[in-house]
Structure P
Amino acid sequence: MRVWALLSMLAGAAMAQTPNASISGVVRDSVTRQPLANYAVTTDVKANKDVAARDVKSITDDQGHYTLSDLPPGAYRIEVNNPQSFGHSLRRQIALAGHDLEGVDFNFVVEGSISGKVIDENKEPVPGMWVYLISREYYLGTLGYFFSEMSETNDRGEYTLGRVQPGHSYFILAETGARKLAAHSDVPLNPKLRRRIPMRTWYPNVPAKEGAVAVILRPGEQREGIDIQVKKSPSYCIQGTLLTPHAAAAMNFSIEGQQPSSGSSAEGGMYVASPYGTTSDDGEFRICDLTPGSHRLTASEAAANPNEQQPLSYIAATIAIADRDLNNLKFAAMPGIPLKGEVVWDGEPPQTPASAELSIWLQPLLRAGVGGEETNAKSGIPGTFTVPDLLVDEYAVQVFLKVPGLYVKDVTYGARSVRYAPLQVASDGELRISIGHDGGTIGVRVADKDGNPVADLRVLLVPEEAGSEAALQSMLITGTTDQLGDYTSRTLAPGKYYAAASSDYFDATPESIGKIWQSRSRFKEVDLAPMGSAQVSLEPMKIE
């Protein structure tokens, strides 16, 4: 026993004496192989009893070189990005064991740009139009259209869209930008006396997204000449009343076209300002200059004094305009409601009680957060929680849990699972989060045909129960191999998985997800036992 204690002490002393080390390399353009200067390379040191948490950062020099210094032994996630563009980043897992690592190079896929002009039916430039980069993606079980980037046309009708991810399929949309709306529009009552107005127009020159043509760039490409001729349509109006849950009061409102609309997506999404206004105290409105299509009208109670806190109230309604005005509409705002929830064990509880907490975040899907709205909560396992004053709207439920052996089994609202679907809040619903405690991990080792480890490959783990492309996007587990060709998953539910490793680029578009769906029969089957630790060896494969 004394000998074992002495050996343990010596091992601990040796670990404590392991020197800090550095990671260095070069960041290059993945196509031209030219060094990239002024790129940020970052990582962070995790805290423990001997080390304080801190961020470590290096900016590449003119030769693309970086050095991350004074790193204790451990596992690191290195991230590279261009701080000037706020675009995508490149990540790599690195294991450091007291020796400097040189030659940790990054081949960065440089983003591109799209430019062109917006003209009217007379081929004249249209200034002040908003041009959007649109991504078609799977998200929460459905296929939708989402804003990714935007630009405003100048006096010559010219626009430029930056941060265009190469290989990604995008659509281009032009429409009039956000503007202040009068609560009672002075547009003539007689539709025949109204001027025709610009409508949403998709490249190349079509009024509906179904006829749009996708644009795909090469790395670093600057695509020019993507011109859009804006179509015009008759102007229509909606008239009605917005009601508060309290006494009659002024209401802030906004209106925007749907699909695409503001909000989050699998690739991040974007929030865009919409035409807006404020009613008088009677809540009556007449909004004009609307084109045919589906629109989202939102409203919340206006504060009499902006410095005073007031009860939350909110309404979101879909309005379909065909070929005529809509009159005598009435929409009643709902007050904020408390959302109650509970966290329970799936099946019998574990013998050892869990001391950890989990965090819950309800992310609004089609808007930014409203002042005073709380969307976060914490809970023990098991436990209960309440999210106060939640608006009656749609949310994505995010549950954060990092405890070995534990995983989120399901999230339900009433009788419906919302783990991979939108949560539509109602006045009488309760959120229930079930936690499994028999989870395990899948370890992957990737080597080429000669047995050499392959770093920086994307590892894909597809659960057997993913029964459609939309479900696959929601349930897909991804990671990246480290410099030894290794990857270990987070805690996963027991069951069958299909594993692959590839250097191909993947995102949430139907093109990428469709390739994975079609190729999954060629993936290697992995069975993960309860509380197991499965291992699988892979060779890189082309997914197409």
Structure Q
Amino acid sequence: MWLRRLSTDRLRRQSQTPVDRPLALVGAVKNTRRLTALNDAAARAGLRAGMSFADACAIHPTLDWAEEGPEDDARLLEKIADWCERYTPLVGLDPPDGLLFDITGAGHLFGGEAALARDLLTRLSGFGFHARVGIADTVGAAWAVSRHGNAVVVASGGTGDILAPLPVAALRLPPETRAGLIQLGLKTAGDIMVRPRAALAARFGAGLMRRLDQALGYEEEPITPRLPVPALSAEQGFPEPVSRDEDLLCVVEHLTARLCALLEKRGEGARRMMARFFGAGGAVERIEIGTSRPLREAAHLNRLFGDKFAAQQWDHEFGFDRIRVCVLEAESVALAQKDLTAAEDGPEFAQLIDRLSARLGETRVLKPMLQDSHVPEHACVTLPASCAEEFAPEYFPPPFTGEVTPKAAVGGLGSRHDTLASSRPVRLFENPEPIEAIAEIPDGPPVKFRWRRISHDVARAEGPERIALPWWRSGEPAPTRDYFRVETAAGARLWLYRDGLYSETVSPRWFCHGFLP
């Protein structure tokens, strides 16, 4: 699909400019102000894209104009692509003003490919967009027909006959290649088809033949969809827009039940699902849910959709005329005997995690997970509870820039800690706090230290517990830590450590890392 007046249509919709008034967008091209886009009224007035702004004003002194906005055009193109997913989930961008669809197997849902094209063009025209559509066996042929052809639907097998009379610009060639072909008298795609390939490739490069082969279907040219293709999907269209929340949720429940039946046949469960609501006014709304384990219970999934839907604030003025529910991620479900002793790890606990994550957000419902590391800061990380089981075996040393962020405030080793080893704080400080310590011998425990502007005398001390930080995690060798469990004269039990040995550094520093139980 080609949105031939995308820029001016966007500006006209924003400023409510009359359609019959010439309108143009102006931008800098090689230090010269030129017209970059114009509407049909400006084209009928004798203006053309690429003309200098001064010449355009001389031809039409009352020309309405504005500065070009490629970023705004790109955002609008993405919104139109979202709306066009009502026809097929395989929608790709063809910037700056085109979209690519794969409607294989989708035409019969709208009464045929020609009926689909009519419905698409009619709706876009109602929104104020000028568009042309081409349907063909290949991406190249559809692109050529939408911009340079007269037919909308190219019959299967008739690609060569349709392309032959079209200009060489229909092959998506660079300007210099087009100019060189025209100088040789090759003005149409048919002129290139009948010429020897070797001579043309030697003069204009392999790109010319590749574009021709892509248009004719001799070389594959896949469409890259904007969004991942769902594993399963179900949708429902309505002859009249639906706006009541109860009706929308009822349709979502019906579609979810259909998907759960399909998942059960495949022996899978959903991990991520999305419901898309296509508005009659052009808006597209989405609701996405995630589960902590593969599920195919429709009742639980519908509760998650209901919780998400209740938190949305949508404009239902025009209603929605199509709803699609799809499974974005699915995993196999292994049948197992129900564990009668299951407590917090049972399905009820997983459902609680799912509902809290749906209402509060996945990044706000966290779960501490033990890690196989002797370094206190890395012994435990907090992960989103909905995906904690997936990442539990892995270890994320700081800094970690993904969605899962380690949190050094939790430090206990829990059940993995050796019962014969010394106890550690259940909760560490967010950052070790510096102290000033005095020891009787260089490598011995402190006898007195100053922490938070208060001096403390050490009544008892145990240690050291020597911990060498992983050398492969940093560019420079990390200093060795000696941890001591101390009890002050006032009764406070603290976990202190000396950062570095005297053989490693001249002046090791002391820190307090947490309170002992």
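Which one of P, Q has distance in nm of label points 7 Å out along Cα→Cβ at positions 156 and 180, as calculated from the coordinates, equal to 3.2?
Values: P: 3.2; Q: 3.8.
Structure P accounts for this read-out.
Matching task: 16, 33, 28, 19, 4 is the computed value of P(r) over Cα pairs in 20 Å bins from 0, in percent. Pick the structure from P, Q.
Working: P: 17, 46, 31, 5, 0; Q: 16, 33, 28, 19, 4.
Attributed to the structure labelled Q.
Tell me which structure, out of P, Q, gives -2000 once helix-only ellipticity at 222 nm (-39500 (n - 2.57) for each DSSP H run of 4 or more, over all residues; to 500) is calculated. Please report the intermediate quantities before stating the final value.
Numbers: P: -2000; Q: -8500.
Structure P accounts for this read-out.
Any read-out appearing in this document is the output of simple, stated calculations on the displayed coordinates, not a laboratory observation. It should be emphasised that the depicted structure is a prediction, and the values quoted were computed from it without experimental measurement. Cβ atoms are built from the backbone, for glycine too; each structure is taken alone.
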